[in-house]
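Structures incoming, each one as structure tokens.
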Structure P
Amino acid sequence: MNDVDRQYLRVMKRLLGEGVYREGRNGATYGLFGEQLRFDLSKGFPLLTTKKVHFHSILVELLWFLRGETNIKFLHDHGVTIWDEWADKDGNLGPVYGKQWRSWPSYKHYPAGEVWQVGAIDQLKNVIEGLKRDPHGRRHIVTAWNPSEIEDMALPPCHCLFQFHVAEGKLSCHLYQRSADWFFGTPFNIASYALLTHLIAREIGLKVGDFIHTFGDLHLYANHVAQANEQLGRNPRELPDLLINPYLEKGIFDLEPGDIALVGYDPHRAIKAEVSK
């Protein structure tokens, strides 16, 4: 059994057996608080094989984040609709992930008491430069949780803070996720941050190390229980490999979906379920 499906299904089984039933904002769930997964990215790309996960959507969404965009046009241009239900009539989502990653507001306090926005902080660019300059530093952090702008976001960030670490020529990433929809969202999140780690490692000339994924509130929606049991009954298959065009001279912020592909992805069929929002 590949270790990715094994770890994911272990927690799925725990949610079914030990999860606390709750009635929430968007439906009933079985929930737990506090869990961690750890994947060695050198042993294959961590995309679940016990059900098909749509890698193209993961890839396009991440490239959208990296561009700092918050309108769904780029997603639509590449056939991705996963953010549609949260967008306004003009396709805007407010200051969601891309805005916080690439353009966190910077303010200056003046002696008379005035506060003015004087610029923006490109957290991701700063982290990349920091990793090049001081790879063993402990401040390689990006956060999407901006309390002053939460109310303006179509959806508050679920995966809200991540940190990079370099050791023995390898780049690792540790993500904290405050809220995790285990059946639908978590497989996307695992693959997205694994992909981000690969892209950052490529940018700074390192190999990939581990992806560590820490969860706050993790939950399985009650209307996904049958699907979860179906997935638990499947045998995992071999993990795919990630292929980034080795001849590219583009930097991380200029990559296009066609520059990246999966090789050897042979999952079980997708399992249909209703998305809770």
Structure Q
Amino acid sequence: MVNKTQQHILDVYKQVAKICERHRLRYFAIGGTCIGAVRHHGFIPWDDDMDIAMPIEDFNVFREIIKTELPSYLTVMDPGVAKHDYLEYLKVMDARTMMTEPTFLRWSDTYEGVWLDIMPLGGIPNPGINRKKYLRKLKLYTRFNYKLRTDINMQKSLTGKLFGSAAHLFRPFLDYQYFWKRWLNHVSKYSFSDSQYTGYIWSNRVDKLIFLTEWFEDYVEMPFEDTTIRMPVGWDAMLTQMFSDYMELPPTEKQQANHKMDEGVVDFTTSYQVYQSKNR
């Protein structure tokens, strides 16, 4: 039985899936969504999000298509638009709702409706010096994108605060999307389709989250709540690499959602845009 958050997310997913399929865009369940499909035939019961990933080529097309093809009640948070969105992926949101994480409550431009995460899968060079150079630059852009868009007091370490201070020195001369644009240009140079390896290029754990592209060369449909979802054909190998025994339930004390929404704001009857207008 899905809860209210999950039902809204599922509705968003169905609309996004229709657009992807209409335009022949590749997409796959990943992470906890993938485990949920296999282990629960839907959401992990305590989960409060849903993640799908697209090859970077399809992701770039999707960013353009959804500007005109989403239903009127769905909107997008895009790091290429929202000033303080320091993530490297998209959120398609139900604009009739408000569900904002505690961190994003700092800035009205990152208020969220109930969302579906859309991540890019990039091509990654083969092991060796080229991969090391690629990952070093990837992490540099990711780090400075975060530092430039956030407050210095959000940095946890002294080193982080120093990097944050350095990034803030550039603010008068750079737009807030500068490092995101550099990041997107960097990852777009490496075609998913022409690479032997792919990975979670948006993650600060990307070194550990590199997979064979052949695991994503096709998909299988799997039941997910009252619909189906596309799983990468190598879903078992991917989940085993990530989680080892992914069919085993975690201890009860770890059966918790990821986003600390008890510290944020959840409202299924009021648009996040109303909250924005009050707090802008």
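Taking mean count of other Cβ atoms within 10 Å over residues 81-88 as the criterion, which structure among P, Q has the greatest value?
For this comparison of mean count of other Cβ atoms within 10 Å over residues 81-88, the top structure is Q.
With distance in nm of label points 7 Å out along Cα→Cβ at positions 209 and 241 computed per structure, which member of P, Q shows the largest figure?
The maximum falls on structure P.
Suppose helix-only ellipticity at 222 nm (-39500 (n - 2.57) for each DSSP H run of 4 or more, over all residues; to 500) works out to -11000; of P, Q, which structure was it derived from? If you can, show how the numbers build up before the last one.
Working: P: -8500; Q: -11000.
So the calculation was done on Q.
Suppose Cα extents along the principal axes in Å, for residues 137-248 alone works out to 44, 44, 25; of P, Q, which structure was it derived from?
Only structure P yields this read-out.
Each value in this text was obtained by applying a stated rule to the coordinates, not by laboratory testing. This structure is a prediction, so every number in the text was calculated from the model and none was measured. Cβ atoms are built from the backbone, for glycine too; each structure is taken alone.
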